[in-house]
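Once you scroll down, you'll see the structures, which are given as structure tokens.
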Structure I
Amino acid sequence: MTNRRKFISTALTAGAGISLMSGSSLANSFISTDDRPFKLKFAPHFGMFKYSAGEDYIDQIKFMHERGFRALEDNGMMSKSIADQERIAKEMSRLGMQMGVFVIAFDNWPPKVTLTSGNAEWKEAFLKKCREAVEVAKRTNAKWMTVVPGNFARELPMGIQMANVIDALRRATDIFEPHNLTMVLEPLSDNPDLFMRYSDQTYLLCKAVDSPSCKILFDMWHMQRNEGRLTRNMDLVWDEIGYFQIGDEPGRKEPTTGEINYKGLFKHIYDKSKNDFILGMEHGNYYAGKEGEEKLIAAYRWSDDF
């Protein structure tokens, strides 16, 4: 696609004029036809471009690469067949793309499973999943795996819960370290029962576990909802961050559709890291259909232009 290095306007700019448009309206008034690699290693997920690329995993990977993306994340990788894992990895390797996170899934666990409880059966189930994740990581050339400790065990003192989580995570690092793999702990905002919700709390856990195989997944959507002050807080925990994820608030859609200044955050991350991080696009599409997918790419082009 050698002729794509420009923006083609798809909306009228009469009236107030383009210079007075907000970031959101500016980015989403254009269809991006600039397909150079992005400055940052943004990682879409399967299904994000299904109207443009179809349902096949390989076709979606090819489309992502053609449009400038150089990474992919897939929360559900562990549930895919070995054949699909291998063909995804083969195509990504051919294109020089990096694999981002997949989730160490606990879908078959009891509904109230949590590492905070110290329950030996649940801990062993978690470690079994970690061992399975090593094999998935080998097949897919992955390095990072998302881990969430679960809910509060409210019948236990907070210090006991923290110690139970640290113990389980230390045992997990014994599994990951020999393979140079990293579990990234993700503080979440989905409900108040979740034990791990804040970046400073997750930082404490990482320091206590004290392993290169235990880092923070700093999801900027969750952290905007839980604590705000994103630049300050990511700087406070910077040495323990292993991975970033993206989603604008409200709505958990692409940058420019909410209140978060992603252009500023992306520049900050780039300047501090020299592009060491993958940034997972763990959000939905604000606009529907193929046109919505083009607007999403345009929003990333605008936000990546700093």
Structure II
Amino acid sequence: MDIFLNALVLIAGLILVIKGADFLVDGASSLAVKLGVPQIVIGLTIVAFGTSMPELVVNLSASFEGKSEIVLGNILGSCIYNILLILGIAAIITPLPIKSSTKWKEIPMALASVILLFVLANTGFTKDLFVTRLESIILLVGFALFMWYTIHLTINDNTISEEESKYNSFISILLIILGLVLLMVGGKFTVNGAVNIAKTLNVSEKLIALTIVSVGTSLPELATSAVAAYKKQADIAVGNVIGSNIFNILLVLGLSSVASPIAYPAILNMDMFVLMIATLFLFAVTFIKKKNVVGRPAGIILVISAVVYTVYLIFRG
């Protein structure tokens, strides 16, 4: 009975998180369109931030409760599924052209953030494997540099989205506020439900975080990128995934480790390597054809890789 109730709490939390992110993205995107912000910037910032809010709320809740495995497992799992599953599905729906700036700047930025986390977690300023408060400052500085880059991109990019704003300013702001409230409540439910299920089944919190929680909190990215791909808005689909990964590592983990130093189990290095390889694959696949495109064959490979990775996690326990 306990596991049934905890499952209901977890499902309710994920539903609130997903709907909250949906409201937040709709409201923020509507305001961004009114301001005439380029689509790639909307994808990298407004949409990426909105769809990363579930990870932020879940991880901050887990961090304050001292549940390090939930924090790191959710971040790494979400980033991996963003590329393998979400971008894979989007590419299957329609081939995704990659802008030159995305190929040579934003994808390398995403890879650099993973490498930075790997170095900080495995060396850093203490003998133990921790992401400390001092190291969190380094992550947050990296995030500030990324935001400076997107501002610079906005100023120098004259490509304006032709999409009409869905809502007026009042409705957009109301949606943003409602989205944030739902995310806060849903995040709390998600952490509590996931941890209690792990305890009941004697399953490690790390496995729950890497699978159920990470996939659940990545559903907003999935919905956004899939819809964007269907509407032939590749910049939104790709920018959402890359931007979300950068937000997750630099901002979400940075803020989470400010709240409380995060213990880093050495076994997560394997997940870190998977994320590095997935990011490198995304970069390498654009060289297969003359045009920078993530095509359907690459999308199929990514989705199959997501399934293989999930099976590996289940057997690893």
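Could you tell me which structure in I, II was used to calculate helix-only ellipticity at 222 nm (-39500 (n - 2.57) for each DSSP H run of 4 or more, over all residues; to 500) as -12500? Here the read-out was taken from I. Given a value of 27.2 for mean count of other Cβ atoms within 10 Å over residues 55-62, calculated from one of I, II, which structure does it belong to? Derived from the structure labelled II. One of I, II was used to compute mean count of other Cβ atoms within 10 Å over residues 231-238, and the result was 15.4. Which label is that? Matching structure: I. When distance in nm of label points 7 Å out along Cα→Cβ at positions 87 and 255 is worked out for each of I, II, structure I gives the greatest result. Can you say which of I, II returns 44 when relative contact order in percent (Cα under 8 Å, 6 or more apart) is computed? Among I, II, the structure yielding 44 for relative contact order in percent (Cα under 8 Å, 6 or more apart) is II. In this comparison of I, II, the computed figure 0.95 for Rg/Rh (Cα atoms, Kirkwood Rh) is attributed to II. The value 51, 20, 17 for Cα extents along the principal axes in Å, for residues 95-166 alone was derived from one model only; which of I, II is it? Structure of origin is I.
Throughout, read-outs are computed from the coordinates displayed, never taken from laboratory work. The structure displayed is predicted, hence computed values, not measured ones. Cβ atoms are built from the backbone, for glycine too; each structure is taken alone.
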